[in-house]
Structure I
Amino acid sequence: MQLAEQTIVALATPPGQGALGVIRLSGPEAIAVVSRIFRGKDLEAQAGHTLHFGRIVDRSVQPKRVVDEVVVGLYRAPKSYTGEDVVEISCHGSPYILQEVMALCIRHGAVPAQPGAFTMRAFLNGRIDLTQAEAVADLIAGESEAAHRSAMHDLRGGFRKDLEAIREQLLQFSALIELELDFSQEDVEFADRTQLYALISSATATTEQLINSFRLGNVIRNGVRVAIVGRPNAGKSTLLNALLNEERAIVSDIAGTTRDTIEETLNIHGVLFRLIDTAGIREHTTDVIETIGVARSMQAMQQADIILALFDATADTAGDLLQQQELLGRQGRPYLLVANKTDMLPEASRKFAAVNAPLSYISARERQHVDTLKQQLYDMAVQEPVPAGNTVITNARHHAALQEVLRSLRDIRRGLDSQLPGDLLALDIRRCLHYLGEITGQITTEDKLDYIFSKFCIGK
């Protein structure tokens, strides 16, 4: 954890060549450090939330060397992202220029920032809580509309508000029960048990709803892995191209063309699907490379969230399909059976009527019913609408803490049912408050903070 009295500096834009690059500083000496290398207005005399044009100058050489023409943004404490003085230097995006400006900042008193150092300071200075800090990382890493929407909801404090309502009321009851202990000789009851029952019921329902949203949250955060499997020449690569609406995989009539897995991403209704085109699966082959490809296909099935099992409606029989179902059943994964090449066999649905499983009928080559297949994949993965305004738990740390909160709430309920004395009820309430505080960062440790923020990118 970098010391608060240090002034940190980092590149806030991605490394590499671009039109612009932004270097960010935060700390008590941020404005003074930039003033030493900036030629233009006196930055230390300027107001916060202002922009200033000037030059970055290296004064250590004679004649003085102009490194770049820049725009400097000033954000004075406490009205900044970190709650400290923050300076942002917008330079031209040459890697050489950015490296030189960074080196000048370090030479004049700044230290290189560690991953997540700026957001950690925002948290430590009370600008955001821990759920909002983690939402910053999710916002940066988000690859889909649903992930972006969930991260923005948490960043605006939506999740925190859900927890604060529970925490504030539990704190009030905890204080009243503690007060009862002080007057134990008087046999008085300050905490209304009926109201506490109502609070526990409401808090339990909210917590259960948040926990149950984690499955959807996993889909939003990590995407859905879909393995496209089937026998050689079933049309898997053609289907991948049809789903992507581009010619991504090589297609031919020669069985075994695909020798290795190909992975591409597809966005369906704001959710990211990771499509894996696999080598054709057949039991007996003498080709060493094809054997390796088949093994990788089996591995892709085991790691998939959904298996899209494609078969050739013109060549396969109902018996072949039953064998394929048996193989799919052993994987323990949700699967979707898809009959391909139905443009050449209009009566395909009658041919496979005896198969006791939901079937989809498509023509990958003609791109018939591919949109219907996309909707089926979405429905299998999401199973419920992605809420626009409700909190969805996407973080495993939050999920684990919420499970502890739920256990504590159930213990409080059992204590009320058993008419436990106030001191024992107070213990259960304090434990519940502890885990609520762990989520928001009101109760935490330095080691935990270091772990959480180490996963951030440098410059944020």
Structure II
Amino acid sequence: MTRIGGTWQNWGRSASVKPLRVERPRTPEGVQRALTAAVAQGLTVKAVGAGHSFTGIAVAPGVLLELDDLQGLVSADAATGRVTLLSGTRLHRIPALLAHYGLAMENLGDIDRQSIAGAISTGTHGTGARFGGLATQVVGVTMITAAGEFLRIDEQRNSEMLPAAALGLGALGIIVEVTLQCVPAFVMQAVDEPAPLADVLATLDDRVAASDHFEFYWFPHTDVALTKRQTRLPESAKREPLPAVGRWIDETLLSNGVYRVVCAAGRAAPAITPPFSRLAVTLTGDRRYTDLSHRVLTQSRTVRFREMEYALPVENVVPAFRAVQALIAQRGWRIEFPIEVRFAREDDRWLSTAHGRATGYIAVHRYWRNDPTEYFGAVEQIMLEHGGRPHWGKLHTLSAEQLRERYPRFDDFTALRDRLDPERRFSNRHLDRVLGA
């Protein structure tokens, strides 16, 4: 299907564009035809999934390929755990597709609205010091190159490209299939509880090491950390899910409904933010339950926001966090969104934020109607001073020159880009900034 005109915008309303035309292919061959036609006309091409990146990474001034119809399971092997999905498949649909085979994704981020191709291409990650981001689960991709050819990359074919293509920023080609290494389905025991922030920071290393998955949130203007720790159990373990009513109160009524109202009201009256934050940490974040992995790892977030997240050497997380804490106090800002701290193991993906080092993440947010520029800019300076790498799908100001210093394989990636897309058919202004024109 082809559509002329109209405006595309991302979920966070931080990027928008009026493409020359929008194509909605239903098959990989349909993607190939749309791409070939665009290249013949000298147009740039970008594919989009759910639009959950906050940057302009998916902005398509030429031809926009919507992959909403390119969803579903291509193949699955219960014995090996290898699963191939069409690239537009939404993360929240994958558990049902895998259930018949007794499989699950090894780890997930806390939002599951993204497409699988978009999630791996921007470095989406969850938490857990022994687990990598979603791109580390990728053992193969099929993409269509700027030459209009299908290119299979896996352990047998073009294997040298896999560490680049598994997290490729949409700069190497249009991904049409993704092959994941899945694991046997499992259950997770979750404990969410508040704890004194000072104690959490003082014992952070021990807390991270003691749990399969650990993270915490801190609402500015409070002295409490909302901790989340999770233990992986066999699928046969007894499940004790959250009661439906209690979950609705926590996640729909309080965390989204009431919170949306408070964020909106806080724009007109910032003074309400600190007392609400103190109330929030007393009403939420204290529960225990056991459920299927995807029901524990992910959560519903319907309040729109803008986000910046930096990946730090794990040993720098606490000093960087304390610096942000002091910054907010010094500036007297009324920050309505919590700061989130997560962890990941090191990996070998060339542009992974965890490439070559055990990593901790600090993410800051603002309500989407509030201007985040001053807050994000000041926090970014702290992150850079502590060896930070910005999340590829979240807001930051770095250029290719600055990013090259932070990624040992940056030049290898751009050389592969030169080879696969010499005319920059998959580029846009954002990629020109972060990868070079």
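The numbers here are math on the coordinates, done by the rules we state, and not lab data. Since the structure is predicted, the reported quantities are computational estimates derived from the model, not experimental observations. Cβ atoms are built from the backbone, for glycine too; each structure is taken alone.
For the reader, a short list of remarks on this structure follows.
- Distance in nm of label points 7 Å out along Cα→Cβ at positions 107 and 139 from the coordinates reads 1.8; which among I, II: II
- Origin of the derived value -7500 (helix-only ellipticity at 222 nm (-39500 (n - 2.57) for each DSSP H run of 4 or more, over all residues; to 500); candidates I, II): II
- Origin of the value 20.9, 59, where Rg and Dmax of the Cα atoms in Å, for residues 131-330 alone was derived from one of I, II: II
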